[in-house]
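Chemist: Just below sit the structures, each encoded as structure tokens.
Nothing in this text is a laboratory measurement; each read-out follows from the coordinates by a stated rule. Note that the structure is predicted; figures quoted are calculated from it, not measured. Cβ atoms are built from the backbone, for glycine too; each structure is taken alone.
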Structure 1
Amino acid sequence: MYARGEGIVLNEPSVIALNSRTQEVLAMGHEAWQMIGRTPSYIVAVRPLRKGAITDFEITQRMIRLLLQRVGVNRWNRPRVVICVPSAITAVERRAVTEAAKRAGAAEAYLIEQPMAAAIGAGLPINEPLGNMVVDIGGGTSEVALISLGGIVALEAVRVGSFDIDAHVQTYIRREYGIAIGERTAEEIKVTIGSAWETDDEYAAEVRGRELMSGLPKTVVLSAEEVRDAIDEPVSAMVDAVIACLGQAPPELAQDLIGQGIYLTGGGGMLRGLDRRIAIETDIPVHLVHAPLECVVLGAGHCVEEFDSLRVMFMD
């Protein structure tokens, strides 16, 4: 979350822990993330946002209200809110996001598409007649946008993201080794030894889980190459989205990209070797931005600052 004049004031995972018997909120953010796979049956840690859309309206509303409360919002202080949304969501999903924010305490809710916010946050010259391509890899969606003169010229979005990579790691270990692992363990494997292209510093990692046949704890050794093969399907979908977007680009803007390159943002963009794989398959240089995780929210925050300055100028 970004607050005008303060910068980023909150950075938490979009996870909320509930008591399923009483519907009481027990934890949110990092604390709830630590509970995934470690709670009694009546305590559930859920992600109310999946694939870039709201899967549970009531829980999403409660989570947004808690987030706003953490940064000082109350019933007497109702702010205007700018929310970054995937460009792939439908009009119905857009209305659901706006309604959830208003019910949670926002006076007004405005939406901005994530690729545009990412381009602004990365400091790209989006208002110039120049091709700027942004690849934003989020948790549930991957979006590729070609931006020029303040607008999106070409767009390709797929509902595949970092969570799908985690799921493929879980499926591979279950299929090949007969071991069940949790969502958190899968993410740790991805971060530790996961890669989209062969790297120089590859090594193996011990993975602990529950053997399906015996039900006993078991440890196996997993190599980086195995993980790369396991996640090839979602990674290929991301690369294919980049190629499809390039296919929609006008020739004049396409030639700009040879010099400008492609900019990689989002937490999923930090997967080792992903920039190299995209560069090899497209023959265009790829740059991972300085703060890929914060790029989108910084862009939205910049829009808020600009909106307020323009409003002051208009009133003067």
Structure 2
Amino acid sequence: MTEALTARTVRALGERYSNWGRWGPDDERGTLHFITPERVLGACSLPRRGRVISCALPFDENGPQTGAGGRHNPIHVMLCDGGDAVSGAQQGPGGLCYADDSITMPLQCGTQWDALSHISYDGRMYNDRDVRLVSSRGAAVNAITAVADGIAGRGVLLDLPRFLRIDALVNGTPVLPRDLDACAEAQGVAIESGDVLLVRTGAMKRHLASGSWQGYIGATPGLSILCARWLYEREIAAVATDTFCVEVVPSEVPDCAMPLHMISLRNTGVHFGEMFQLEELAEACAEDGEYAFLFCAPPLPITGAVGSPINPLAIK
């Protein structure tokens, strides 16, 4: 693509790589249809060591949120604690004591999936549904509950910094389709229909090492808008990165924010995962040379939610 990218280009690409109607007019799962029972069974045969690796950040006050867009880090409070137990305030028959707690948090403040109701333009969201179906009470369609039976199947890690022999991609670097293909070839892993693709850029490692999240939500490396065709043609079920938004920032389209979300999430129906902690998984894949694994990351079935916090697990 050599012509200047504009919002009009984004709409044209959205039409070209659309899956609207592919699985019927009432579909709310999008490309998760590519994770067939046969592919789930195939993924279950991948683990060799029985090692389970979490790809989640801790959900606490030290998370990456800065207040942008109204998001904040989780607020955790105790409803009753050890002091209540000692005082007898929360003591039952026979001396039974318990602790209990509560958490207040935006559903997309940490490691999370975007639902297909998360992104819209021109009044429509995935599968040509009216955006007004997302009301103050939540999403009546395309909610995260539509995939409550899980995002589980074959996961593939593409470790770009290790492939390129650098610590991390420079902020603002667009990851192109040829970069994904070259990395996969170097790692000896084939990309298959129904894969959950995890792309490591090193952005999170850079901030974890510095002890500060300052700048994490801002300019970032990420997938180029040119990856929309790649995701569509390779029938990727879901894609996640160690960045806050999957795609490159600043936007490659001067008059359009988050163009890859607009094309691949809204039109293709790909679930996006953000703020995945991929460091331990990257080390484990490098140790055994296996970059495909059983991957399980079901969302919380929160009624009407347009996203969900998760604890993604890679099983090797």
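Chemist: Name the one structure among 1, 2 that distance in nm of label points 7 Å out along Cα→Cβ at positions 54 and 222 of 2.5 was derived from.
Modeler: Working: 1: 3.4; 2: 2.5.
Answer for the origin of the read-out: 2.
Chemist: When percent of Cα pairs over 25 Å apart, for residues 30-213 alone is calculated for each of the structures 1, 2, which structure yields the highest value?
Modeler: When percent of Cα pairs over 25 Å apart, for residues 30-213 alone is calculated for 1, 2, structure 2 comes out on top.
Chemist: Comparing 1, 2, where is mean count of other Cβ atoms within 10 Å over residues 62-69 highest? Provide the component values of the computation, followed by the final result.
Modeler: Working: 1: 19.2; 2: 14.8.
If we compare mean count of other Cβ atoms within 10 Å over residues 62-69 over 1, 2, the biggest value is for 1.
Chemist: Assign the value -13000, calculated as helix-only ellipticity at 222 nm (-39500 (n - 2.57) for each DSSP H run of 4 or more, over all residues; to 500), to the correct structure from 1, 2. Kindly include the intermediate steps, with their values, before the conclusion.
Modeler: On the way: 1: -13000; 2: -5500.
Of the structures listed, the value fits 1.
Chemist: Of structures 1, 2, which gives 22.2 when mean count of other Cβ atoms within 10 Å over residues 118-125 is computed from the coordinates?
Modeler: Clearly, the read-out refers to 1.
Chemist: A value of -0.41 was computed for log10 I(q)/I(0) by the Debye sum over Cα atoms at q = 0.10 Å⁻¹, for residues 150-261 alone; which of 1, 2 is the source structure?
Modeler: On the way: 1: -0.41; 2: -0.28.
Comparing all candidates, it corresponds to 1.
Chemist: I have 18 for relative contact order in percent (Cα under 8 Å, 6 or more apart), calculated from one of the structures 1, 2. Which structure is it? Spell out each step's value before the answer.
Modeler: Details: 1: 18; 2: 31.
For relative contact order in percent (Cα under 8 Å, 6 or more apart), the value 18 is produced by structure 1.
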